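So, here's a batch of structures to check.
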Structure P
Amino acid sequence: MIKAVIIGFSHMHVNEVALYISERDDMELLAVSDVPSAGAEEIPPLRYTPKWNLQNVKDNYCSNVYEDYKEMLDTEKPDIAFILTENCQKPEVVLECAKRGINVSIEKPIAVSLKEADKIKASVDKYGIEAVVNWPVVWREYVMKMKAALDSKLVGEPIKLRYINGHTGPLGKGAKHRGVSDNAEEMTDEQRGKTWWHKESLGGGVFLDIACYGCFFSRWFMGEGAKSIISMGANLNTPFGDTDDNFAAAIKYDGKMSVIEGTWTTPRAVIPSGPMVLCTDGVIMCTGGAENEPDVKAFDIYGNEVEIPEIEFTDKFKNMPCQYANHIAAGEDIYPMLTLDMNMEVMAILDAAIKSAKSGKEEIIRG
């Protein structure tokens, strides 16, 4: 039996992570603990806020709640901690887990900057624990089907990635997150402005929430070798926060490129979303949008549809608890894009994107 705990309720993905743990017979959620930050007490417990997330998990999955996560780690001695704190809190929490020899699953992205990610890597290496990073897009069968088609060179070599994604903000109008059946409750702008999502100092903003996915897809679909990036961000419709709510960026490789965009002002239900890859002999694209019966299609250079082979999508790709349990039981490696080393490369792209948006210049990506 794999003994698990959850640390942090700032990210609404915590609701689905708790659900997925509860669905496994070989994993037990022993206890949970939040890591509150300054100002959190001012936010009412509306759906998907930290207080609401904690109560939801307590009511449905685990009633053993600790006030202090360090006490929880010392008392429960888990095998793995699922970390869903504010982005700015991740290095400290990983360090405390590492000192106790506890493996970690970190919700994407791993940190607010490459410098902070380096701290996480140092803790993991020093204490010899295992760290994995949870990216929800890996658990989408159509995305894995697209990756397999690219790997097989179905329509040639990838030369340009186009990625766009959006919603109305993590706590925006009509927001809905997996693991919960209802949409977010209406919040005032003043209430949203007090949440960590709209505070740059805490790791909020569209870059860390959505640009990270574009950087992830760029490394995953276009491979290694990203050289530089130029990006811009803007706050176009959320004046109650100090974070960007829209961004656009271009990533340069030798002989290929990625163009990534994201928004907190328009939901993906009404914009074409997901990745599209232009190849030397055609295109492979996500269709239907991320919420409207998503699928993937391919076309040759003349516009003729090319059949995409079906893939074997096993239970180990249902979610992170399934992936980790399979890793422990079968001894299989964690999927490469979920490893810490690969996520350091993703973070290097994202870090350069954030720096470029601030400097207004093309920034070199750390190799």
Structure Q
Amino acid sequence: MAYVRKITSVLLGLGALLLIPLVFEGATRSQGDFKDQPERHLGGLRQLTFGGQNAEAYFSFDGRRIIFQSTRESFECDQIFSMDTDGGDLKLLSTGKGRTTCGFFFPDGKRFVYASTHLAGEACPPRPDPRLGYVWPVHPEYEIFSASLDGGGLKRLTDHWGYDAEATIAPDGKIVFTSMRRGDLDIYLMDPEGKNVRQLTSQKGYDGGPFFSWDGQNIVYRAFHPETPEEFKEYNRLLSQNLVKPDRAEIFVMAGDGSHRRQVTRNGAANWAPFMHPNNRQIIFSSNLHDPARRSFSLYLINVDGTGLERVTYGARFDSFPMFSRDGRKLIFASTRNGKEAREFNIFLTDWVP
């Protein structure tokens, strides 16, 4: 844990990366503003990292390890790490080169998958021009890799110019991911070795952040689909520069083969990072729908049919990237709570109280 406390404050990769300006630019509420609000679903909250920026923390299938992305000394941008569920036994899993994002364990616990830009160069890819406003880069240098947990056996799974990232894994080992290989940001499915690639979404817009349900039957994801001529024009203009504007997104669910797609939220906010409860009836996600200025994010729970919306967290300016353990008893997420610096994100683990 001493090493964890030395994390420096550097930008994360896509996923946590560009929620940061939206959260902190003009956000003035302190943690004290939330102290009287209920967080009745959270029991025994425990902080696992201390300082810097840590996000996208996901359980192994046996619930014993956590994989996450973080920046820390010696690295200029985020890399993939693993640790025990008590925050100990910290290990670097990625190469330490380029920018990485979206690490996820294979079901056997022996390998993991992630996206990296290291083949395009050891340096971090450039940030977007600030004159473009609040936008996310979808770096075309990202490719998806798998490797063993000791850092060896690195294998390239995708080989297309254009964004390939946001990979997660089903209980049977199939990989779901986001790609721009056909000119738009859509969700794809492939075998554990990168073979038999199938496109699951095709509607114009950004379909991404997919996660399988723990039983492998469904995929939950986020999407922004332009609706007006102006929105189509702006989306196409930004995408031609490998950029997207994430100020609005809704939560969707589909079957594991891409069929039976249905929209869950319809609130016009930025709804992100959805994950399905093991009961297959509820989805937890991050949203700024409570904030008229759209600058703070909390966790919400909703039924898969779009009913029963409930706010879960109140304790920070930013709570996101939630994931339930396979038995539904634990919840892990990233948060600004207890932060000592502006832009500090840490990983929290809690018992889930139904």
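Just so it is clear, none of the values below were taken in a lab; they were calculated from the coordinates. Since the structure is predicted, the reported quantities are computational estimates derived from the model, not experimental observations. Cβ atoms are built from the backbone, for glycine too; each structure is taken alone.
A value of -9000 for helix-only ellipticity at 222 nm (-39500 (n - 2.57) for each DSSP H run of 4 or more, over all residues; to 500), calculated from one of P, Q, originates in structure P.
Given a value of 19.9 for mean count of other Cβ atoms within 10 Å over residues 171-178, point me to the structure among P, Q it was derived from. The correct label is Q. I have 2.1 for distance in nm of label points 7 Å out along Cα→Cβ at positions 99 and 323, calculated from one of the structures P, Q. Which structure is it? Traced to structure Q. Looking at FRET efficiency 1/(1 + (r/R0)^6) of positions 83 and 203 (r between Cβ atoms, R0 = 25 Å, to 0.05) over structures P, Q, structure P comes out largest.
To which of P, Q does the computed value 31, 24, 21 (semi-axes √(5λ) of the Cα gyration tensor in Å) belong? It traces back to P.
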